Every structure is written in structure tokens, then in C-alpha cells.
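Visitor: In C-alpha cells below, several structures.
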Structure 1
Amino acid sequence: MKGARAARTTVALKLAMAVSGFVFVSFVLAHMYGNLKAFAGHDAFNEYAHHLRELGEPLLPHEGALWILRLGLILSLVVHVVTGIALWRRAARARTTKYVKKRDTGASKASLMMRWGGLTILVFLVWHLLNFTIGKVNPQGGATDDPYNLLVDTFDVWWMTLIYLVAMVALGLHLHHGVWSAAQSLGWTGTAAKRRRAKNIGFITAVVIAGGYSLVPLAVLAGIITK
């Protein structure tokens, strides 16, 4: 009975992690679309940023829809992190022999990658919010009231672009395994064909999102996107 209850709890945790992960995939795809507006120039990018703040008016107050989205993402982040820690602890308790180094397997490497990759993404997310949203830090010391110019000033600094690209590698690896893991938790990998499809979707999702996000900082550093 106890083992069955524990198994049901583990399944519930995996489902919660999968659903919260899909929320973030949806968000990063929409956010990537907004980032790519930088290729259309200063006015197009800033109009998009301004439109987000007016979304839902007059039914909602100024930035109302944006704050609803932020609160939803914060809730999803809490669920994703908490369930991830809980599942990691359950896996650690399930090991029959602790502190004995076993032969590395693909699963153990993927699990380790997910944990450290997730931590890297979390740290980067805090910095990213400070850089562009909460604190608006301009690494070149310039103005921060113009979203497009702040973006260019940020990625015109090579080490800022490098930090961003490292985070995108971590995000891509996290998505690659995460999409597969979520599909497995939701019961979408019951056959060999479905498993191949889930792995392909995970790979494509990782390449599209990580690659799409990397285009803007690389274009700024290369001088393609300028003030």
C-alpha cells in the first residue's frame, strides 16, 4: 500500500513537472518571437514592447495582462523547481547503495545534466530580469529607458553575449531531455515510433528555441543589429 501510494505521488509530481514545463516552452516561444523583432529595427521592437504593456486595456489596467502572465510564470516556476527537487530526493532515497560510484549510464548523465542545466537557467533568469526588466542594468552605463537600445548596448559587450549563449546551450540541453521526459510522463511514448517522435520533437524544440534566442545577440555582436 505504501509503495503504491509513493508510486502515485511520483507520477503526480512528474505530471506537474511536465505541465509546468510545457507552460515555459509556450512562453519562451512567444518571447523568442518578440526578441526577433529586433531584426525589424528600433521602432518595430519598441512598439512590440509597448504593446505588451497595453495588452488587455481598457478591460485590464496598464500592464495588467503582463502581470497576470508574470504571476502565472512565477507559479509555474515554483511548481517546476519544487517538483524537480522532490523527484531528485525520491531518486536519491531509492538508490540501494549510496556513495558507491556506479558505471555512468545515459539516464544518469541526462539526469545530472537536467539538474545542473536547470540551476544554470535559474541563475541566468534572475540576471536576465535584472538586466532587462526589474533593475534594467546597462553594462555600458548608458540609458535604460529604451528597450531596443538597452538590448544593443547589452549584447554589444562580448562577455554579455557569451553569458547569454552559454545559458542558451543549457536551455537547449534542458529542453532536449525535458520534452522527452514530459512526453514519457504523459504516456506519449508507449511505442517505438512514439518514442522516436518524442525524441525528434525534443531535438527540434531545443534547436529552434536555443538557436532562435542566439540569433539576436550574435547579430548585435556582428554589427548586423545596431542603434
Structure 2
Amino acid sequence: MFRFKQFTVHHDLCAMKVGTDGVLLGAWADVADAGRILDVGCGSGVIALMLAQRFPMAQIDAVEIDAAACEQAAANFADSPFARRLQVIHSDVRKYVPAQFYDSIVVNPPFFIRSLKSPDARRSTARHNDDLSFTDLLNHSRRLLVADGHLFLIVPFDAWESLQAAAVNEQFTLRRKTIVYAIENRPPKRLLLEYSLENSHQLPTEDRLNIQNADGAYSLSYRELTQAFYLKF
């Protein structure tokens, strides 16, 4: 169980537990103009819950292929203050056909490319992209978005070239890029990315985020980003 300031997330039935990546994406993604949001591969539902807290006018659907994770996400949604605006759908995103398209999609995708798999099949599905490649993810995100929709992701830093190539192929335009460092002055670990289907000649913005300073203390920028959620901040 993981307690946030306004909601609690149970994750004992989920292959992947609540972690820093999901919290970063849920706190960083700017979906202020989105009326309908889709969380792809929602797991316990933490990202959808964070977005529901941040954007009180948004309706958020969450699609998840794993039945146990769906059950848990549904329970977490029902127990939250945002239950009326959250819905979980048990489906493979590649087969999901919504009644309406989405303004924004958020996804913390499986990304351990060519790495050793866990003997736990459910954990491997949640962590690896053999079944849902970047190309598949971008193709189906494009299918599910409105014409000027936005896509928000968090990926490993070394996945940048393959993801960007797939994004260009699917006609997504990079709008925003945040390079995430676990510790200041160490090699970067993650990328927070915003893509749009809207044609634009505007250069993307780029910045950096240190989770911890060189002395091991949480950075001011990380505290400010997550203080609406973490009890310790």
C-alpha cells in the first residue's frame, strides 16, 4: 500500500508496484486542456489518480491488459475522491476501441528491451516491450487520439533514438523533453517526453530534473514537482 496526500494506492495484486517513474509522469504531464485522457497500461492506476487530482475537470480512462491489475486499479479508483471521473477497461490497447477519441494519452511503457526477463510472466509483460513495441504504442496512440492530441511518456534515457525514430514515422512532433537525473552530476536515467499530432514549426522545450542533489538530499525542483502527492514533502 502506498499513501499519497489525497488518495491511497494498493498494489499487491500488480506485477509492477508504485515507483518513481509513474509518479514523475503523473506529476509532470501537462494535460490541463484535455477533457478526455487515457492512461495506457495503468497497473495500479497511480498515474490516472494523480491526473484526476491535478485536473478536476478531466474524465480519465485507464486501459490494462492484466486482469488482476484491472481489479486493483478499479478498487483504488472507487476508494478515491475522484471515483466518478475514473474508469478502468480490461483490454489490450491494440484491440481497444473507445466510444470517443482522447485529447491526451499518458503511458509509462514496458521498456526493458533485450534485457533478461523475470520468471514471473506477469512481471515480464509489465516490464518488457516484446509484446508492445514503441512502434505499436505510437501507432495505437495515434489511432486513439484526436487530430491535435498529445502523448506523454517516460522512458529510459538510452531508448531515445529508437523512440524518436518511431515517433517521427508516426508523425508525432516532439513538444517538450525533460532529462531526468537520479542524482546530480551522474549520467541521466530517464526522459519525460511530450509529443503532439499537431503540426508545428516551434522548437521543443528542453530542461533537466535532478531527483537528488549531489549530497543525496531531494532537490528543490523534485520537491516542488511532487509535493502535492508525497506525504514526506
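Visitor: Matching task: 13, 34, 24, 18, 10, 2 is the computed value of P(r) over Cα pairs in 10 Å bins from 0, in percent, for residues 73-168 alone. Pick the structure from 1, 2. Display every interim value, and only then the final one.
Guide: Working: 1: 13, 34, 24, 18, 10, 2; 2: 13, 40, 35, 12, 0.
Label of the originating structure: 1.
Visitor: Computing helix-only ellipticity at 222 nm (-39500 (n - 2.57) for each DSSP H run of 4 or more, over all residues; to 500) gives -27000 for which of 1, 2? Numbers along the way, then the final one.
Guide: On the way: 1: -27000; 2: -8000.
Traced to structure 1.
Visitor: A follow-up question, please. Among 1, 2, considering only volume of the Cα convex hull per residue in Å³, which has the greatest calculated value?
Guide: Working: 1: 166; 2: 125.
For this comparison of volume of the Cα convex hull per residue in Å³, the top structure is 1.
Visitor: Out of 1, 2, choose the structure whose coordinates give distance in nm of label points 7 Å out along Cα→Cβ at positions 145 and 209 equal to 1.9 when calculated. Kindly include the intermediate steps, with their values, before the conclusion.
Guide: On the way: 1: 3.5; 2: 1.9.
Among 1, 2, the structure yielding 1.9 for distance in nm of label points 7 Å out along Cα→Cβ at positions 145 and 209 is 2.
Visitor: A value of 18 was derived for relative contact order in percent (Cα under 8 Å, 6 or more apart); which structure in 1, 2 was it taken from?
Guide: Values: 1: 26; 2: 18.
It must be structure 2, since only it matches.
Visitor: Starting from the value 0.75: which structure in 1, 2 was FRET efficiency 1/(1 + (r/R0)^6) of positions 161 and 201 (r between Cβ atoms, R0 = 35 Å, to 0.05) calculated from?
Guide: Among 1, 2, the structure yielding 0.75 for FRET efficiency 1/(1 + (r/R0)^6) of positions 161 and 201 (r between Cβ atoms, R0 = 35 Å, to 0.05) is 1.
Bear in mind that the values in this text are calculations on the coordinates, not laboratory data. Fair warning: this is a prediction, and the values are worked out from it, not measured in the lab. Cβ atoms are built from the backbone, for glycine too; each structure is taken alone.
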